[in-house]
Structure I
Amino acid sequence: MSNSNQYDAIIIGSGIGGLTTAAILAKYSHQKVLILEQHYVIGGFTHEFERQGFRWDVGLHYVGEMGEGEIGRQIFDYITEEKLRWNKMPDPFDVFVYPDFTFKVSADPQKYQSDLIEMFPEEEAAIKRYFSDLQKIQTWSGLEAIASSLPSFLNPIFKLLTGTFGKIIRQTTQEYFDRNFQNPQLKALLDSRNGTYALPPSQSSFGIHALIANHYLKGGWYPDGGSSQIAKHILPVIEKTGGKAIARREDAEKMIENGSAIGVKARKTHQSEAGIEEYYAPVIISDAGAFNTYTKLIPASYSIPYREEIKAFPKGISNVTLYLGFKESPAKLGFKGENHTIFFDYDYNKAFSQLSNLEEFPADCYLSFPSLKNSQAKSHTGEIISAIDYSCFAQWQDRPWRHRGEEYTQLKEKLTQRLIDLVESKYPGFRDIIAYSELSTPITVEHFDKSDRGAIYGIPPTLKRLDANWIGAKTPIKNLYLTGTDVSGHGILGAAVGGVVTAGILNGSFGFFKIMSALDGKAKI
């Protein structure tokens, strides 16, 4: 084996979880880390792409908890050595448009709460209790992260601490709302961001709802220069200690000897005839998600006690994204960079149940303007995102990208016009400024990201997920670990925290504390 193929750690996937783990292992532990990425661009859902001079993000639309001293800012300042700048979005930063009212969400949590009370005065006590419960769950989440790297003899103590949150955690979002609120409009309004974890209230854990709600209490931020700036500023940190990221490499198989992971076999993406490359390290980390890791990347001959359970676990929701290039700035229509979500009614459970019915498309849509959030944007762009069931496109899943036939193209055009019509109905003149449009479907996401059925959020945050012993950084295979959203929570920051948790475990007992201290001081302790 050559030294060029030997590393201190190998990470499969260059999403934020993988990049965060790699940067911490390089900066804090001085390790030589290799990242293997199957896409031709590094960065996972933080990468960007370009068409005809227009440029879009593919997954990062805004990030919370990025103010000075907040956890998100501490993590990203550390792994980019404070070279990445963040733009604060306008206030209000989210606008929720319902059939008979529009609600603008303030970046001031006190104003947000008072605006809710002003609109629903009869629910004042319940609204205040809701905000209090959000903080309780934030505490629970922190304790869970700490417990991950504690010595095993301390686990029973932390189980007792986290167990005190059992009643509030072990209920669906629907159950919590029905027990605490009366007004159906208020229930819907509080769950307006369910698209960020892609589950209706009857299925989602109130814990994930609360974490997302907490995440955006103080507004949203966007990386200046676009989302691709994140990987651009993290990679030099990894390279300082001899590490690197290689794109266009898909993980053919983990190498396991005597029950321990020792390396990775990879080959060029989408080239099954390409030669196998072998890379070795005493630690292998997967940022490919629990589903892909346990059902595809670990050899079938190796017994995994819960492989079938993972295969049978409920699937995540997919979506389509319409990428738009504009002739003129959308500011002409009054947009300032805030996000807009348009809903048809208040019954999300009904909406999610109809995602496979194309006649009912779209159930709602999310409208974002990358160019208005980025001071360095050279063109005017927008995105419309809407949930849809993977089954609507399954018949084309085996067709090659860009060669899926006329019927597929016609369906995409039909969905494109429906999305534009919906936005035009709320914001007249929107259609007139469109110069370019391109629709991405779940099978395109699946092609580039390898995510199960093109669902971008990993294992869905149902109550059942709370008890899944395959959720977390540790695996039954020695020296093989997970990172990213299936270790911690959903979204960009959830994946980054997953990266911190995994790096903490790899730094031994109390490793999480040590790394959090380093993040706070922005230097190695």
Structure II
Amino acid sequence: MLSYITYAQGPNNNYSLVAKKSIVKKSGNKIISSEELGNNGYEFSKNDPGKKVNTQYSEYVSGPFRDKMIIVSSKKIGGLSKMDKNTNEAYKALYCADIKKDGSLKFPLLFSRMLNTNNANESQVAFSPDEHTIYFTRSIKGDTKTYELRKATLEKKSHGNWTNEVVLDINKTGYSIENPFVSPDGKELYFSSNMPGTLGGYDIFVAPIKDDGTLGTPKNVGNTVNTTLNESYPSLGKDGRTLFFASQGHINLGGYDVFKSNIRNNTYETPVNLGNTINSKADELALYLMSDKKGYISSNRVSGEEGFNISKIDYNMVSQNLKGIVLDEITQIPLPNADVILFDVEGKEIERTTTKEDGSYDFVVLPNENYSIKTEKDGFVENAFNFVADKGDNRTYIKDLILKATEAVIEKKEDKLVITVENIYFDYDKADIKRESFIALNKVLVVLKTNENMKIEINAHTDSQGNDEYNYELSGKRAEAAKLYLLENGVEPNRVIAKGYGETRPLIDCGDKCSEEEYQSNRRIEFIILN
């Protein structure tokens, strides 16, 4: 197996030694073309973030603070700005910009005289949910490529007086901690680092935040997200259930692409490349989503060697549907009035529907998501199905759902033995048996063929709506229709009697003030065993 050593560029233009054991199996990525990747389920549009936000140097969005956006920039301030020899840009500093209603940013101003320094790089920051604690990264003295994670506290009732600055214990000598991000619930801090325990280059870690704001032991988020190449700039969606990050690995267009990984049951699902409407062969990183429709990202796609520029992004998921028909397993007859429930991968109900007359159902689904579907119907065994929306384009998935009919039950009701099946349905005001009810009649057939000497009486009943005499005649015709089906399928005529009782024997005696459910209960067919 061929082994080699290379230098990998890190998230802040740092270079770290990365050892790889195999060019093919351990490289951690697969470079594909933009056409092969497609939009992968996402439709992003990039726009100018605002006048004078971007310069010829590098700019990155870090996150919001008090309705302002914190920006990391390497732009020069005055002619005497100190230069970083590793990047040929001025030392990075923190700026803040007002956020307009459309998401664009106003001219950035220096963020904090207490946090910005003249002889080090300031980089990404993160705030506790109450915005009283800041986690920030600064290059260490004498080494502009290695960053350490610090914490400070906002003095009460002040306008930016950050105090109690400390270097956090999780820092390790000779290693860099970068790109902090506090989870929406304030309980965890994500970051990227090349500290011991990585798979190679920079990996994404997560550490618990203690009550005093310090951090517990960091944990590598694992090899589902991390590769032997670099992963950086972690952030979470507003619900805390989706991890976004930049990576040189996975299925990739080249350089850094941005990805997402759903967090389910404390595990990270296989990352999904966010597609060619946001990623390119250049580097895309520092993705920050303000909502489920808007956000920011930095890329060197346009500026190239000059540095990274911020883009304001708007995005939507592509339109996808899941459709199908619920069918009986044996007869393949479509089943109307079946309940179909859609769940996410954690078992949370998303939507439920009832199949139409043709047995069809229809859900809106999101690309690159895992679902489960449960189907229920009276007279059938409940069933569950898995489904993966594994395509990224506008499409409709077709998935038919199969249900197995339960067997008929012989039971005693009011001193009578009856064959119990689900109700027999007819077209409105007619004696024509609906096709779905053939399944229930087939259950009765099985009982009669198993018990060759059994005789039954088919009793048909209507609700109290309409004319009494008409209802009596209609119920008689319906009983005869059920009898005819049994005879046509091999039952001898002398074994079946058909009688209609109209509205004279309601199950629920509610007169003309019944609910629809009560009317439905009174409209029924009964199979009474005579011997």
Structure III
Amino acid sequence: MRNFLIWIAWFVLLLTFSGCSNSGSTSSVQGKVFRYALTAEPTTLDPARVEDGPTIDLLFQVYEGLVRWEVGNELVPNIAERWEISPDGKTYTFYLKKGVKFHNGREVTAEDFKYSIERSLDPETGSTTAGTYLNDIVGANERLQGKTQEVAGVQVVDSHTLQLEIDAPKAYFLAKLTYPTAYAVCKEAIEKTNGKVTVESAIGTGPFKWKEYVANSKVILEAFGDYHDGRPLLDFMERPIILDATTRHAMYESGELDLCDVQKSDLIQDQKDPVLSKELQFFDRAAVYYFALNQNAYAPFKDMRVRQAFALAIDREEAVRVALQGVNKKANGILPPGVPGYDESYQGWSYDPKRAAELLAEAGYPGGKGMPKLTLTFREKTPDLRRVAEVAANMLKQNLGMDVDLREMEWGAFLDELNKESMPMYHLRWAADYLDPQNFLSVMLRTGAQENRVGYSNPKFDALCDEADRTTDSERRIQLYRQAEKLVVEEAPWVPIYYQKDVELIKPYVSGVRDTLLGHLPHAKTDVAR
């Protein structure tokens, strides 16, 4: 059956990419070409507007910021060769590396960062993330609201010196600048395309530049010869857009991809395969998958007892065992391993279907009677997500009498509905943008936070996060965030299910793939020798 499915997937692939040969290479470019699929259509080419992991993985090959992550999860200089922090912890002075060039050959200056940050915060840009990642800068909120044309806390000292002033000392601020909203974009290129980022104006400073983008088909990036950290070893990166996991796997087996994600449903067969078993690699990620219980879209979730009933009715350990082959670690809390504040001893909710049923009855829904129709939504063509959702839906039916419909949704449409806060219950992950508990707790669940799309609000939780965000005492910060985490887990606006662990197939001729808890780094050092 497995071979039959692979044959079908490969046949569909041939129809999709007519003209491709069976020689193990379908590249339309020559030289050292690294091929791995995009699992979703890019949602944007604009770093100010990006909000999803697959697209960020594409864009950070092209764009860069003042600082970046390095192997070992270390925050290091990038376009800024160094920085100074004022004694009060509120003013950051960045000294830019000289000779860094945009892909059009122009040197990058401090003015470019001022333009890029203010553009991200411009309400006309329409960023859904700038208010989360740049909001600490003095004057950022005024710019977001359209009250000012400039951001008071962004000052150009000279052509290669930039100052950023924030509203209070914050231990995580520097790490926030690794998010795409702080990447340098090319003003004159974007102005030529009327303020919108297109293939023609998607000009950054990164190791790769745009060569070709065919919607619903592929992206090709070309090595940037004048890259400030040395020309990449690769000549091109080829990213076919392949939504279906089975098709991606078939392409890898047929030699059309050099790297491929592995769904857990394929893992056992891959481990038995004499060739594929040697090419499997496992990567821990600082990310948590959860069920969101959206009070904005489903009235019963406004009652904490209903949310707690759902948390008690889902056996996370069984879900991981059945749906994910036991590869992932069940999530007892929101903070994943690797993020400061993660507490191995914290157990969160235990599986207790009897108590779950009692709570639902106390809330006025005995045996699920009277509960409105409920739909659980997740990203399409992702077998791992579907299997976890199926297991959870069965448990909710068995333990609470709830009939839960399952709905797969195209990724772009899913993000649109997420921003509208219209999905009653959804299965999603939150992956660290930077390794700090603030990125999970304050960013995701504080009252009024841009990423809080489930309607959760608790002044006590807010106060704990606010104090933790502003204190410079690292031990005190962790204590406060742990208190906040325990409180929010108990009140269950989310039901954490498991922590992310990626499984990938990587060809033996691929070398130099650098990794962190946040994911693979840009492929400036990756090489292929096929």
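Derivation of every value follows stated rules applied to the coordinates shown; laboratory data play no part. Predicted model, so just to flag it, every value in this text is computed and none were measured. Cβ atoms are built from the backbone, for glycine too; each structure is taken alone.
If you line up I, II, III by FRET efficiency 1/(1 + (r/R0)^6) of positions 85 and 493 (r between Cβ atoms, R0 = 41 Å, to 0.05), the top spot, with the largest value, goes to I. For relative contact order in percent (Cα under 8 Å, 6 or more apart), the highest value in the series I, II, III is held by structure I.
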